[in-house]
Structure 1
Amino acid sequence: MPHFHQIVTNALKKLKYAKSFTDQVKIVTAQKGVAQFELRLEKEHCDLQGTMHNGTAFTLIDLYTWATACTLYDEGTSFTSLNIEARFLAPAALGSEIFIDSRAADPGGRTAFVEMDILDKTTQQILVQGTHTMFMLSSRDGRKSGGVACHSRTKSWIASRFFRVKLISCKDQVAQFELQLEKPHCNLNNSLHGGMATVLIDLYTCALLKTAYEKNVLFSTTELKARFLGAAKLGDTILMEARITRAGRTVAFAEMDILDKTTKKILVQGTQTALVVPQE
């Protein structure tokens, strides 16, 4: 097996909690700073409309940009996410095969920048564009081969874990939620990981948007952003404050702050832009 292919394989094997997801993703090629993958979309990867779930897209961006960055570093390197962004350009339907093209910029300091395109394998249409900025926490020997990072789970993980979120209040297009962080919510450094935070933004801004529209309205995300300002540790309770900034006829905008409940320090800031899709 080629050297960089083995680096990516070994890195992903460390993510035992994500094995059910990573086992479905095929490594097509891996070189220094560049990797390509494939995935056939099954039911667990899709939303209620039968298209790729936003959480699946963010899981791919989170895990596989990190795996690509591992080709530039040694095995003692650990990272924390600074910023994850995704722009949703087109849907992918259940049963489709998607092609994942990930590229890492060769870093000159302690920050790694990786971008990813998720495409329809057949048509080569770009479906999602994502970026991931990571800060290098430590390195045993400097840049060389592998690493350890913060990671996301799949939709099945989302379904089994998010019932723990408690609704505190919901009034006048503002809602508050609470969650005590447990092991399944945390990364290998025992802090809230990027994928988890971004899925919280996705699900709970969307849930709040539902309160501003008729029951038969669905939403199609066009842009989802998260900015990471601080860390929350295993056992901490986080407070999520979601606000609708505009509920238009065709486009809706919402934002969310994730805070440490005790100190009120803002840990993550997120925004969601979604198209309003009325159903017959």
Structure 2
Amino acid sequence: GVKYCVDEACLPVKIFHGHVDSIKDKCDVLVLPRIMQLWKNEYICPKFCGLPEMVINSIEKLPLTITEPIYATSKNKLYKWAKISGKFLGKNNYEVKRAFMNALNEQNNYDIGINDSEYEINIALTGHPYNIYDSFSNMNIVKKLNNLGLGVITSEFTEEDILQKEAENLYKRPFWTFARENYGFAVNATKEKTVDGIIYVSSFNCGIDSVVIELIKDKVPDFPCLILKIDEHTGEAGIDTRIEAFKDILERRLFNESNISTFG
């Protein structure tokens, strides 16, 4: 992906470019999701809003592409996207409706999130979902933490109204959905004492993360928090060293001392 993408883009965008290049000759139609909204009055990452244009203008000889914007603020709006996209595939309304309902049912029955609360020490793992759940880009951080005896809890196990309530305490409502969710989850987890530390997985060059991290630090300055910046140059040994050191800090704070530096 680095070959086709601008240097200023974050790692997930570069990976997306590489993925498109790897499959473009194996398919007849390519869906480039332009995800705009998940909630009203909020947007997701600005780079992902313009991702189709980035890909189309960077990678040659693409097949037919579907780039319709996705406003997933309601079932009806999401279905509208499905109907428009279905026409590109030559499908009638009945076929699109059936496929849409099947997909929606599968999505509703899919268990998302991680809640390893049975561990002695638990971590709130936060960041953009494509950083948290892509084991390639984050170098399998969940498995690494579990192997160190650290439990992982993610934002999906915090109710949406709680995330919203925490964000209401800010000077103004966050413009970006992931900013509101990551801030609300981290602050609530510390308030409810469901975790012993926070690990924020952030893409280098991510403007949203740079703001959210400072907001979290300002709200919970005395709570252990490790910021892991990832890009194409990140080495696995460096990640291992930092999370091992973070575990040592947590153990010393919990079982021996209380005046250990909180941010790593």
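All of the numbers you see were taken from the coordinates with simple rules; none came from a lab. Keep in mind that what you see is a predicted model, and the values were worked out from it rather than measured. Cβ atoms are built from the backbone, for glycine too; each structure is taken alone.
For which of the structures 1, 2 does the calculation of helix-only ellipticity at 222 nm (-39500 (n - 2.57) for each DSSP H run of 4 or more, over all residues; to 500) return -14000?
Derived from the structure labelled 2.
Kindly point out which one of 1, 2 the value 13.1 was derived from, the read-out being mean count of other Cβ atoms within 10 Å over residues 58-65. Working shown, then result.
Working: 1: 28.0; 2: 13.1.
Derived from 2, not from the others.
Of the structures labelled 1, 2, which one yields 36, 22, 17 when semi-axes √(5λ) of the Cα gyration tensor in Å is computed from its coordinates?
2
Determine which structure produced the value 2.6 for distance in nm of label points 7 Å out along Cα→Cβ at positions 18 and 186, calculated from the coordinates; the candidates are 1, 2.
Working: 1: 1.8; 2: 2.6.
Among 1, 2, the structure yielding 2.6 for distance in nm of label points 7 Å out along Cα→Cβ at positions 18 and 186 is 2.
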